[in-house]
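Please find the structures below.
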Structure P
Amino acid sequence: MKIGFIYDAVYPDTIGGVEKRIYEIGTRLARRGHDVHLFGMKYWDGPDIIVRDGLVIHGVMPACQLYINGRRRILPAIIYAISLFVPLIQNRMDVIECQNFPYFSCFTATCISFIRRIPIIIVWHEFWGDYWYNYIGKLGFFGILIERICIYLTPHQVVDARLISDAMRRAGSSISPKIIPCGTDSASIKNILASPMQSDVIFVGRLIPEKHPEVVIRAIALIKKKMPAISAIIIGDGPQKEDISRLIQELHLEKNITLLGFVPDHQDIIAYMKSSRVCVLPSEREGFGIVGIEAIMCGLFFITSHHARNAAKELVHPWNGITCDISSSSIADAIYTRLHSFKYDIQDTEKERSNFIYRHEWDTITDQIEGNYTAIVTSHHQ
């Protein structure tokens, strides 16, 4: 099959869950003999089309800043959607997979699908609904409208988590999307050695309000009263970085918390995870939580929020983690309990872990994706 992925950001030029998913699945499909293309922004010098690990990458427009003050810019998304039209017309695909965000590209893909008479799949990594008002204020009405229109652009919908499927159904969708999770590569994780920098707690993620890194800092301050030597690593960059650094100083946690900022090499992140004991992700909005999958595969206890918009909570089971409120006291209690008195059945845990790893292996997920493509393309030509 000739397969086209549509997303503006390109891995590893940008580091994010969606672009990582496309890279992992796309390169595996290419190794299986498929002709796989990604239509994104051009982050490199030289020709507009390059081949990277078997994945043919089309730079449809010059790369630009996607975020400002932690929010996605609208204009680049519109320009990207317009820039997609000619390359997609010139390169006939058997199937197109379009990521739901940043939405405008879904309309371009739908036009190409109609003109070329080829099926498109929209993959939903999040469904915001009324959260749009929190994100852009009164203009959130237009976000809600565009998001709901996208539900009806194609009958072929895929979601990362059941939470997203439920949100789409509440918004009026009559389509039952296929649920295919994101994952990781357990073999590569197994071969990475732990970092010599050991810590009790690790946070990995963009430093933005929705992920609440400040809650982790305040939780460490509370635990320090009982455990003066408590240690934590914060990995990530974002608009809250200066605030987080200032908060660490105000709470006199310089000896307890190491703020590493952006870590470009993913293997280093895994190494830091392996040298930690607990991974904390107190997000109020999370699409699928690859960080959680990786932490669990590294053997860490995973603590996340049970907020209604946090899909990462679906990763949590009694053997691998816990969910709690987004508050420093709740997070502190969960961390302290895990470090001091948590007990589990080792035999049952190993069985559960084995099943969890299999379900979240990129190879397993690629099997599901490939099967879905084949069924859709076959049905489309009947």
Structure Q
Amino acid sequence: MTKRNYPYYDGGILVQNLLLDKNNPRLPDYLQGSQEDKIIEHMLSEESTLELMQAIGEKGFFPGEMLLVVKDQGDNYTVIEGNRRLTAVKLLNNPNAPVQDSLVKKIAKSANKELLPIKTLPCMVFENAEDIHDYLGYRHVTGVQPWNLRQKAKYLSYLREKNYSHLSLNDASDELRKIIGSKRPVVKRYLVGYAIYSVIKDNNFFKIKDLNEEEFYFSYIADSLSRSYISSYLGVDMDSDNPIEGLNLDHLKNWTTWLYSPIENNSKSFKKTRLKGKSDDLNKLNAILGKESSRTMFVNNDATLEEAFSYTEQFEEVFKNAIHDSIQSLHKASGVILKLDRFYDSVEDDLREIIRLSRSIKSSVDELTKNDFSGDEFGE
């Protein structure tokens, strides 16, 4: 038997001998190691497999997009890169699907009959899966077909465990950044974030209703770790070689609850949470957790994000900004008054309320400053 030099091109591996990768990073953790029918079911439910079926059914399989495979038992090969394309081909050849069966059959029926069945697929055969990882790192973490953040983090964590477990976190992050063409702090946040995500998952997502692996947004962790006060609240020290050594489980549960546990509201169709994962909300949370009074309001007294955030500023600034905003609003009202034909019914009541509030504020200012503002409209 001729010894092969790896990798080598094989344009004719039988589809029936190509196996889906049971450890594909695209798969959620609960599907790792599952049988092929379960993987296909996930591909149909979560990936754009139907569209790919339609494209291959009309134009055929593009030979330039080879599958990257490794030898398995017997005549079989495991597909490390190209699982979605293999799934599409398998369903075109045998349109019996565990889900969306009618759509699968419809697409297969409308396909170009001269192209089906697809018996063989072009593959690049590698000696072992590790030989493909550098390529996958470029292509899917920062390249032309990116995975989502959780998949990226999971893949990088796998690479660290496999190849760089003997290195410190900083050094491992430095090696991994070379593979994916990114910066060390970004890689480090992925690795630390995935470790934190694993803790949340191991705690059954803190039993938050409807929260599971597929509903969890990894970007919330990555973004939070870039904010010093949130990291400190969670007990994470990004400067340490073991950043989650002091992870505070109770605080992590709070953080997860703020982002995912719905609060009571009048709408049954809209689930509102105390905190959204967008940058503006995380910036406000970071400021809140950085000041004791605002942190107490938010964490212990169930204040809203906006209420607690107002206490992160100096009260003098809050007062001044509120007065200036009021003046600008009154200037705006004054500017359009001559263009009105009539006033709304309660305008006099509102103007009296403005005067009442102004007098009340003036009285408080007098008490504090002992100024009488003689000569202005508040004088007697």
Structure R
Amino acid sequence: MAPSRRNRILIVDDSAVMRSFLRSVIASDSALEVAGTAVDGASTLGLLELNRPDLILLDVEMPVMNGLDTLKQLRRRSHKMPVVMCSSLTRSGARVTIEALAAGASDYVTKPAGHSSREQAFQALAQDLLPKIHALIGGTERQPLSSIASRTNDAIFSPPKAPSIASQPTVVVIGVSTGGPAALDLLLPALPAGFPLPILIVQHMPEVFTGLFAQRLDHRCPLRVREAREGDQVLPGNILIARGGWHMEIVACGHPGVPPKVHLNQEPPENHCRPAVDVLFRSAAKVYGPGVLGVVLTGMGSDGLAGCRHISNQGGTIIAQDRATSTVWGMPGAVTQAGLARKTLPLAAIAPEMVRITSRSSAAGAQGRTRMAV
């Protein structure tokens, strides 16, 4: 039997040391091969037809043409292959990476820093990068199941009869990972200024990224968006994004009429993640009971599945993103296949559905944009 074709990776980085490092990581996986290397974005565009890569590893900061401009040129020229940004853990690197993710990059990895040896740095990068490559270009989370080849979308994974909403939602919690910045960049601006509920989001991201990501969304959304801080009140019409490296929980205050608050902690990771979607969802179900609307968007793995079980057991409502519009259908696919999603929808349909099912919620947050104290 002929050997299976290896997936081809194009490495773009102006540092010879980093190109060599990435070559070693790719070479360590027998299913991958290096299609070629380039030192800047302009060279990359000239190599595509010759090298025909399945995925591009693209440095953020380069001379001649940087990573963001290169990505935009790739998309303008209708190149659809996944692009993984390679970012330094600096504020400037994080800012450009966030813009790239919103502009269509599939994911990112951070360059090794602070390791005591090359071997440690190699292992850290390989453990981060290789699963992302496989999920984006042929991992099981991306492959259509043979049993659905002739069927429509993901409706067969939803319960045969969608359960009715037992209680009007009073809070929205969203879990998202791979492909999340681009998904949230479309979903959140589509919500109206009068959206009546608080929204709390876990996006898997390092701490240096989350504050900048919240700032970017705040400029684009009718609702107030910012990175969560310890003790923030959970208020209607406000969006809080979990701080990178910290779990975000909702805790009840124990006094009538006083809104629940946010608690941040650095307990051990769950599902290899901190923040973890499961932590947020579990706490929301405990505090709000059947009043939770959980939304699970694109992402690798199954973080959020256990949390959705808690929401479902309390009578809450769950919406999942469909396979066709997900960068990786791991997280929403796990929830949908478990029969927990009331609806599995294309990304563009999720904001209208959120508005529809919350339309009879308390009008407390419907007076426009509520600003939290800065």
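Every number here is computed from the coordinates shown, using simple stated rules; none is lab data. None of these values were measured; they are calculated from a predicted model. Cβ atoms are built from the backbone, for glycine too; each structure is taken alone.
helix-only ellipticity at 222 nm (-39500 (n - 2.57) for each DSSP H run of 4 or more, over all residues; to 500) computed as -10000: which structure among P, Q, R? It must be structure R, since only it matches.
State the single structure among P, Q, R that was used to calculate distance in nm of label points 7 Å out along Cα→Cβ at positions 86 and 102, giving 2.0. The read-out comes from structure P. Ranked by distance in nm of label points 7 Å out along Cα→Cβ at positions 70 and 326, structures P, Q, R are topped by Q, which has the highest value.
Taking FRET efficiency 1/(1 + (r/R0)^6) of positions 126 and 310 (r between Cβ atoms, R0 = 35 Å, to 0.05) as the criterion, the highest value among P, Q, R goes to P.
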